[in-house]
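Visitor: Next up: the structures, one after another.
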Structure P
Amino acid sequence: MNEVYLSLGCNIGNRREYLNNAKELISEISSGEIVLSKLYESESWGFEADKFLNIVIKIQTCFDAYSLLKKLQEIEKILGRENKTIDFYESRKIDIDILYFNNDTVSGSELTIPHKFLHLRKFVLKPLNDISPNFTHPILKKTNEYLLQICVDNCEVRAV
């Protein structure tokens with residue numbers, strides 16, 4: 001069984017409904033208990049847009065990392081995520097990222113684990129710290145709690 005941390009975010013439409021629908025669909029591919037962080041609202045990161053709602057969830061799954069990625073992309077598509085139209089960040093109905101997959105590292109064109117920006121994003125680190133402050137980043141060798149303490153991201157992130 002694989003232990004996986006996922007980041008979910010959205011900033012278009014009924015944000016809570018999109019997150020709830022995503023959590024429900026993810027629960028269908030999870031093989032065990034799902035652990036949820038608090039819900040956070042944050043400024044957009046890397047571009048100007050409406051605020052995001054974000055949550056981190058921990059799941060257990062029998063899927064390997066690439067199969068899980070495909071399943072998550074299917075969920076995004078079901079929920080109305082459209083293919084990117086530009087090479088930069090943009091608003092979205094739902095975004096699901098794999099943050100950690102066990103203690104594994106993956107570096108490929110389709111998938112990088114741990115997520116390459118997680119240690120730079122307060123909107124990821126705050127909810128991640130809610131559910132797993134002592135989990136150690138397999139490359140940086142620092143806990144989520146410590147990564148949050150040293151994060152230089154100045155975006156406002158607040159529990160809602």
Structure Q
Amino acid sequence: MSSFELVIYDSLGKKCTLYSVRWQDSELNETDKFFLRLQENEKLNKPLTDLALLLEYISEEKGALEDFFRFENQAQALPSNRALSEIEVKTRNFPLRLYCLKLTDNLLILFGGGEKTANTAQEGKTSMAFHEANLFAKRILKSLQDKDIYITTDERELRYFNGDIEIYL
């Protein structure tokens with residue numbers, strides 16, 4: 001796996017800071033790539049809008065509450081049915097998965113995702129994004145465990161121990 005950077009996706013919302021990952025040689029982060037790639041499919045416009053509203057709701061209103069996530073190995077996925085009901089989305093089979101890593105209720109790292117086309121995350125159009133999300137999560141968790149990076153005391157940001165906010169892993 002090549003080097004990647006953790007970048008602020010949504011600057012310090014009232015409740016939660018959202019980060020995303022960006023490959024070292026890429027202009028866009030993985031979350032933006034997810035939204036841009038799927039917005040070309042008209043049938044996914046409403047679910048994409050709902051997912052964007054959920055991210056705003058997490059960032060500004062509620063934080064990264066555990067009930068909002070599906071647990072997918074090392075990573076998690078948005079949305080859960082509880083998350084959708086919180087923003088009043090009425091759907092049983094939400095067609096998208098956005099993979100992420102919930103570090104605290106105030107700190108969430110977003111990865112990529114895809115259209116859910118199979119019963120499990122390891123199958124269908126989400127399989128590559130699922131695999132990649134778990135690799136990202138594993139490297140981030142190992143960096144935290146090895147004390148290469150840390151979560152600030154307010155649980156809103158990540159830093160290197162030298163104070164640097166540009167995080168490359």
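Please treat every number below as a calculation from the coordinates, not as lab data. Quantities reported herein were computed from a predicted structural model and do not represent experimental measurements. Cβ atoms are built from the backbone, for glycine too; each structure is taken alone.
Visitor: Given a value of 4.9 for distance in nm of label points 7 Å out along Cα→Cβ at positions 42 and 146, calculated from one of P, Q, which structure does it belong to?
Guide: Answer by label: Q.
Visitor: For the read-out distance in nm of label points 7 Å out along Cα→Cβ at positions 74 and 98, a value of 2.2 was computed from one structure; give its label from P, Q.
Guide: Q
Visitor: Let me ask another. So relative contact order in percent (Cα under 8 Å, 6 or more apart), computed for just one structure, reads 21; which one of P, Q is that?
Guide: Of the structures listed, the value fits Q.
Visitor: Out of P, Q, choose the structure whose coordinates give mean count of other Cβ atoms within 10 Å over residues 2-9 equal to 22.2 when calculated.
Guide: Source structure: P.
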